[in-house]
Structure I
Amino acid sequence: MEVLTQTELKIRFEEIVEKIIQGAVFIYPTDTVYGIGCNALNKNSVKKIRVLKTGRPTAPFSIIAPSLSWVNKNCQISPKAKTWLKKLPGAYTLILPLKNEKALADNVAPEIGTIGIRYLDHWFTKVIKKLELPLVTTSANKTGEPFMTSLENLDPDIEKGVEFIIYEGPKEGRPSKIVNPELEEARER
């Protein structure tokens, strides 16, 4: 596994973006904790993350949207959801009905009709905007284990299963708050 700093990512930007488009599974920083992700249109890459996470054979993954216009185009936006969308970017995962099933691989959120949407308040958003496609996002840990906050607590099995990590040092955040705008409830993810 290759570890890249923000500076190294800038230098190799086009190469790394192409790797992501082609299906690389990788770890990246967010405005909360480190996430593990891939191109959310690549069914094989999504499957690899399911294997790494263990214990999540069909549980839905969330995605990081490349833009709010992507969210408006591919999700049903109620008046309550519109209010929550105004709070983005931020440390929320909004649960929204998916209206365009072809916007994601069918194994991202199998058979539930909704998707968890993140739109980051973080410099990594520039990479996602460049990709112009959604990324699977889930904490970089095995299901039920502590989430990754530094290289020191990265699970060895997760490390073996990713192509690279974009690392910016230890994180002290907490996972995002999950919000269903229709219920207006929030809980930690």
Structure II
Amino acid sequence: MSEDTKQSNAATTVKYELLLTEEEAKAGVVKALPRKGKRLQVTVPTGVATGNTVKLTNALQLTDGTPGDILIQIKVKTQEHSTAAVIEITDASFSTEVLAANLPVVVDFWAPWCGPCRMMSPVVEQAAALYACKFKFCKINVDKNPAMAAQHQAMSIPMLLFFKNGQVVDKSVGAISLSQLKSKLDAWPV
């Protein structure tokens, strides 16, 4: 689940996104929502669809000690999303795809002439399939997108940057194995 917070004069509303399988959406499910060291029980009714919202009225009183609701937007993972793709991004789409993403994002800075980059490509694709719904995976060609390459100092490639809430939180330079990438991803508090 990812979080988005909005405040007004009277109360705060926190929005989360919850990804469900098609089976969970049809049958309904009870999920735990961890927040500020506490766990809230979220009962998702039967027959929900992508875009539906579950509201936990005044739930922030329990977790934060302040008035406010938690809104949980539902996304249903369909069979076509089960094998997640790595999204090719550009200088122009970087802000939308990476900085404004609801999920943590792994960005692979690469170039077609780079041998280690070609070795990393299947590793990133496998990780995208394994961590679909937990992470978003993107790749950016440094030759075609020099602005983002310069801004993020992609002088040695392949380079993976790990973003959370629009901020770089980790970095890996050089080709790494799937098990090394999994270790990094599993260590993240998502």
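Only the coordinates and a few stated rules stand behind these numbers; no lab work does. Owing to the predicted nature of the structure, the values given are computational and were not obtained by experimental measurement. Cβ atoms are built from the backbone, for glycine too; each structure is taken alone.
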Next item on the list: Please state which of the structures I, II yields 14.4, 43 when Rg and Dmax of the Cα atoms in Å, for residues 68-155 alone is computed from it.
Entry: I
Check: Computing Cα Rg over 2.2 N^0.38 Å gives 0.95 for which of I, II?
Finding: I
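Out of I, II, which one gives 0.10 for FRET efficiency 1/(1 + (r/R0)^6) of positions 12 and 124 (r between Cβ atoms, R0 = 25 Å, to 0.05) as computed from the coordinates? Numbers along the way, then the final one.
On the way: I: 0.95; II: 0.10.
So the calculation was done on II.
Computing relative contact order in percent (Cα under 8 Å, 6 or more apart) gives 35 for which of I, II? Let's see the in-between values first.
Working: I: 35; II: 19.
Structure I accounts for this read-out.
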